[in-house]
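Some structures to go through are shown next.
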Structure I
Amino acid sequence: MRHLVFLLPLPLVGQDVLPDLIVTASRFPEAVTEPPYSSAVLTSEDLKDLAVRTLPQAFQNTPGVLVQQTTPGHGSPYIRGFNGRQTLLLQDGVRLNNSTWRGGPVQYWNTLDSQAIDRLELIKSQGSVLYGSDAIGGTVNILSRSSGFRDEDGFFSHGAAYHRFDTNSESHLARLEQTLGVGGKWGLMLGLSAKDVGDIKDSALGRMVGTGYSEESLDFKFEYALSETRTLTLASTYLNQDDVNRWHNTTANQGWIHRNSFTTAGTDLQRTYDQERSLTYLRLEDSESSISWIDRWQLTVSYQRSQDSEFRDRFVDHDDNAVTPKIRRIDQKILDVDTYGLSFQAESPIGSGNLTWGTDFYRDEVDSEGYRNGAPRPSNRPVADDSSYDSLGVFATFSHDLTDRFSYDFGARFSYATAEWKGYRPAGAVVDQAGDTDWTDLSLSLRGNYEIADNWAAYGGLSQAFRAPNLDDLTGSQFALNGLDSNGSPNVDPENYLTAELGGRFTNDTLSYQIVGYYTFIDDTITRVKDGTGGLATVNGSNGYLFGFETEAAWQLHQDWKLSGSLAWQDGKNEQAATLGGPTVEDTIRRLHPLTASARLKWTHPSEKYWIAGQLLAASKQDNLSNLAASDTQRIPANGTPSNLTASLYSGWEVSENVTLNLALENLTDEDYRIHGSGQNGVGRNATISVKIAW
């Protein structure tokens, strides 16, 4: 522990309070010492200080992460070039990715209440060995709030009320929470959040009508001490979103011109989403097992339910024939998914090392409906109806300090996945089709950390990743790009990846610095190509690669002043056919983030009662586009997404022990800009005012 601060991942060093534990990298809380990986950790206080409204926005300062927003209610981070179902999202260690998640910019990440987060952890470019399919770009674990009853004495009761107002969109965000219990015996946490998000505006497009939405969420966690070391936890969360509008697809979007780049106008009369998601889990864990060959263990049973409804109203060519007049087409896709989960994990001593091992199982049961102009249309189903998807994994990771300066971990995971469907109606078919398929995989990981000197360390390794085709890959029917329909294929094979990573860290009393490079080998990635009939077909690409670097630094200029910054860049290619059955060509990875940089200067009063920080975020022009991205001109500007530079101020004031105020002045110059991959422009000049009252 003597080099704890030195060995912290750099994003932690830049914070005011240094978390000394991280869960996601090993499945158990571990001291953040000698980490052989790139990571980022953000606490609830960080999210409040950065004026974060949604979960994806939490990563806006994280190098190697592009935070796109299809609309303010839909957003997802591109982690080292991967997004959607190629990044893994967990809540308290429970897998949230299910078999209906589609590719590209997805809406699912915003179905977690950012106000109910205690902390979030990101592990980049790895996670498949511990968590299974999808953990390619990275693994994000959202750790929810709890009562903290084991740190309390006697009966306790604490609560807080929080309200935030955004001037740009005239939006309100509120949360009320209460904890109570008996110290060392039991604790209960209850929370209620609500958002009323208005339409955002910027200096070029003005008010972007239809970008607002509403959201409500509930969460509770009950914890009971069965013994000094054994805890039983029952937790549940529920979130509902209504009328989240894909503004860029609709006629409210009249197009945008910026320098020599431009987007095209939307054509849909309406395209909205309603989303509901709930998670309930029961967990039994023992932090000091009485079993001689197990130090600690955890057993979790979970149930999730997600309900998605997509509504689209547009005019199309009659029978897809441009010669005849256009007709009105109203499509609706409805998806209900029940997910059952069971996982067990344990840690056992082996010699001078530790073995983390366990198993997990998830089963999706899916009901799917499709309608056109009010009548059932089986080919409109988002995935096959009456389908199921099972995934089973067995994993083990051995960690060992080989010497005082060198540590390593080696891991392996065996995965088995199977899909079955009955109500699959591909385009042109007149009856439903049934089918099934399955896959197996063995993924390995070897990583190490070497302490070169007291102030220097190097880390790196190799990590395999695996993604089995899901129900959307196999049987999906989605609206994609500028009116192109995307269809799945039951014949696609799994994706396979291998990432090599090498990094170095330096830390002394005033300076912390980290630089890391990575290279991902891509094999059989599942992608979309034009099918020659006005749609997109799902196929496996060939080989590809993606590489980049990230660097960040924090400098304590003075006891009261801290300067920090970051820089990140990436590039990559993939071999695939431009059209179905056509020759294989090399194409750019679909959504690479451009060269990005950030700088932040923070002053804190010696009393630590108030602080102020100035921040710059910059991105270069991104015109390194794939063929499909270049054709998505309602979202991606023709000639590339222009460069941008935004300046903001953030401040906080601890008025009293129970009252905290925060003020943020964002985009001070009213910059007209768009984050690459987003469906609307960034928020113009904006002030956010928030107050938290605790009791």
Structure II
Amino acid sequence: MRKLVIILLIAHYSLLTCFAQETHVSTTEQQLENLTDADQSETEDDNQLLQLEQFRTHPVNLNQADENDLKELRILTGLQIANFISYRKLFGNFITLYELQAIPSWDINTIKKLLPYITISKAVSIDEEFKKRLRGGDHTLVLRYSQVLEKSDGFNKSTSGTKYLGSPQKIFFRYRYQYKNLLQYGLVGDKDAGEQLFRGAQNKGFDFYSFHLFAKKIGIIQSLALGDFTVNMGQGLIQWQSLAFRKSVDILGGKRQSTVLRPYNSAGEFNFHRGAGITIQKGKWEATTFFSIRKLSANFVADTVSHEEFISSFLNSGYHRTESEIEDRNKLRQFAFGGNIKYKNENWHIGFNAIHFNFSSSVQKRQEPYNLYAVNGKSWSNFSIDYSYTYRNLHLFGEAATDKNFHKAVINGLLLSVDPRVDISILHRSISKEFQSINGNAFTENTYPTNENGLFAGISIRPADAWRFDAYMDIYKFPWLKYLVDAPSHGKDFLAQLTYTPNKQIEVYSRFRNETKQSNQPDNNTVTNYLVSIPKQDWRTQISYRISTTLNLRSRVELLWYDRKGKNIESGFLSFFDFIYKPLMKPYSGNLRLQYFETDDYNSRIYAYENDVLYYFSIPAFFDKGFRYYVNLNYDLSKKISIWLKWSQTIFKDKTSIGSGLDEIPGSSRSEIRIMGRVEF
């Protein structure tokens, strides 16, 4: 029967010819745009880019991969992973990649995304792999330099006032040794623009250093972390530090999936632990424990009554450029410890999670109504239970959590493949207004999991080979006040996207999103603030066209309407055209973007993902009126040495200055250069 299935699959070879191409539309790019829009800041976590690049050169062997290996790809859903494990257990090792079509809930688009990162070969014993770990891996050194060429007010020493103490260059280096996904160690150094280098407060060189050593599959030890690492538990209600997305066109991507421990080697200076952690597995039981001691930057306020200092806010930007920023640098000591115990059966698991924090000073947020239930005191704890269960084409998952004051939070989700061409996702969250977690990052509308009740439902339909329709709705309430929202509020969010891929050369998608939230009425002159519902609609159409094996063209048009029929009416428009040139078997490649944008103000800003140097991405917010262009070039000097260059410039119309405060630039243009080199040895 197995061989018959394989023969039938090979007979459908014409359906699989598109496997050679990569998916034109990057769902990840849309997810990053949505995440940046929600948080209004770009993440510096490039671990996923590093991991995928590693999987390109050392693909995951599907005959040897376990559940955790498949999670590391961050492409498959929980249902797809469970079906893969069951299929392999039933039929044995894979013979050809064409078999992947026979796995329930695995569609063509999923397999296309996976192809660059997977392989099928004979399984290698752990003992044989272990002997190669220390000497069979890759050493990589990366150096990256960036600078805005126009001088901002913070670097203008001819005027008085607060100034940046360092130079305008942003410098980053990373050394890393990695053998597949089994062993890696490395060192990172980062200097932001305005920070000093081998001077003043940074007399030891870079403002930020990070070291990590991470090993996997050493007997019963599944993971061993030393130095800097991230901890991810459950569905993110109490602890999740790795990159995680929220709502997007990937309607099945709502479930948080990761191993508990992951190595950290990015430039971000806040969202990680520093210490040691270990995961041990014996049979169906898995246990993780970790501890961390590190210093954080924080704002301190003096209590004139007790003559003590307390923390009013954590500083997570990583900037230490001025005297006041340097004064707050590393003033707070944080001690954390916790762990996870998990029991895994063939198609279900249940886990218990706990984490505890101690601070060297007491936390006391500003006395504002929206901070009534904020984290406070010198210690904080969270506990939770998470689960998952798979039955045929249905996958349930969730987490129930509490904090040290027994305030509760619950997330439950369902992934359902009702037909080979139809998938459904439902996720409900009920998080009390009192619940707090320091490193929480769940699937919520809020940045942090607190003060929210909501229901998300999405559907993905593939009616024909060339067509795909994705849609979701999300309805939510906030039982308590929020920043700039002085009363309980509610909102709703709807998105629909239609994708058309008639052949290997063309892909078109068009999406419409409508979101309505309540907030204080801007520019209110009355004694008491009052809430208004502000809708925002966004329509985008993008076309990708592969002219030849070396040249791709991509074009996008986007329109945005903010409070279209209200008192705060704004609108925005953005359009760009990309030329992507990548000749086969040549040492050079490049891409060019030409862009125009026009918006009424910041509320109608539009985000657009930009290609950049390797391991780096940028997602600027565009508002006002102007043009932008950038050029990326890559040249491989040899098999071991490569360089990248990006030049970008934004030219605004009818402006005499750009930015504000210390970042204000005189003139109407902003230019940036970025150079990166990579050496493998």
Distance in nm of label points 7 Å out along Cα→Cβ at positions 111 and 591 - structure with the largest value, from I, II:
II
When mean projected area of the Cα convex hull in nm² is computed for each of I, II, the largest belongs to
II
Test item: FRET efficiency 1/(1 + (r/R0)^6) of positions 367 and 551 (r between Cβ atoms, R0 = 41 Å, to 0.05) calculated as 0.30, pick one of I, II
I
Out of I, II, which one gives -3000 for helix-only ellipticity at 222 nm (-39500 (n - 2.57) for each DSSP H run of 4 or more, over all residues; to 500) as computed from the coordinates?
II
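Just checking, which of I, II has the largest value of Kirkwood radius over Cα pairs in Å, for residues 167-286 alone?
I
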Origin of the value 0.50, where FRET efficiency 1/(1 + (r/R0)^6) of positions 407 and 647 (r between Cβ atoms, R0 = 41 Å, to 0.05) was derived from one of I, II:
I
Ranked on Rg/Rh (Cα atoms, Kirkwood Rh), for residues 335-574 alone, which label among I, II comes first with the largest value?
I
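Read-outs: derived from the displayed coordinates by stated rules, not from any lab. These numbers come from a predicted model, not from an experiment. Cβ atoms are built from the backbone, for glycine too; each structure is taken alone.
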